[in-house]
Structure I
Amino acid sequence: MATEARQFLQAASGDRLHALYELALRTGLRKGELLGLRWEDRDLDGGTATIHRSLQRTRSQGLTVLNTKTLASERRIALPTECLSSLKIHQERQQEERQAAGTG
């Protein structure tokens, strides 16, 4: 990984979106693929993610989650160890935020 990317990740270590940045830089996923990921697409124990949807901006509906454009785009990728750590931290933080927000 390039020095600049490592420096960026270090500088963004406290940022709420650090896991997203980590995934982008370490996996090379496209922006729409990153934003289309859901927790159920990730197997943190197995260390993989399944790519089968993408968040796209359409003229008629604005931001829309769509299936990948081709079957070749649908794939399972291995997640680097660093991404797994970041994702687990993000998931814990997200659960704490949900609890703090309550049901109201």
Structure II
Amino acid sequence: MKKPSQMIYTQDDVPPLAVVVLNGVQHVGLIAINLVYPLLLFRLTEAPLPQIANLLAIGMLVLGIGTFIQVLRLGPVGSGYMLPSTFTATYFAPSLLAA
């Protein structure tokens, strides 16, 4: 099967390490923007700063594990694609009400 001219990498191609690392840094930058949601909630509840830092660190760790599970194909779990887990605004309003 011939690769289309507009595609750089196909599904089975492995990009160079520099491309993979830069792609990872880009994803982390995009995901980090969404850290504002839990940060706003923690500040609203007047949580102490060290506790906020610990909760954000734990949240980032859990999101990283979720992303690895999604990337790896562990039986029926995971797609094999880079689908990063992230905090979302979907739960922001209910969380504000709960806080």
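If you line up I, II by FRET efficiency 1/(1 + (r/R0)^6) of positions 24 and 40 (r between Cβ atoms, R0 = 25 Å, to 0.05), the top spot, with the largest value, goes to I. When mean count of other Cβ atoms within 10 Å over residues 16-23 is computed across structures I, II, the figure 10.5 traces back to II. Comparison across structures I, II (criterion: percent of Cα pairs over 21 Å apart) gives the highest value for II.
Here helix-only ellipticity at 222 nm (-39500 (n - 2.57) for each DSSP H run of 4 or more, over all residues; to 500) was calculated and came to -18000; which of the structures I, II was it taken from?
Clearly, the read-out refers to II.
Values quoted throughout were computed directly from the atomic coordinates according to the rules given, and no laboratory measurement underlies them. Computed from a predicted structure; not experimentally measured. Cβ atoms are built from the backbone, for glycine too; each structure is taken alone.
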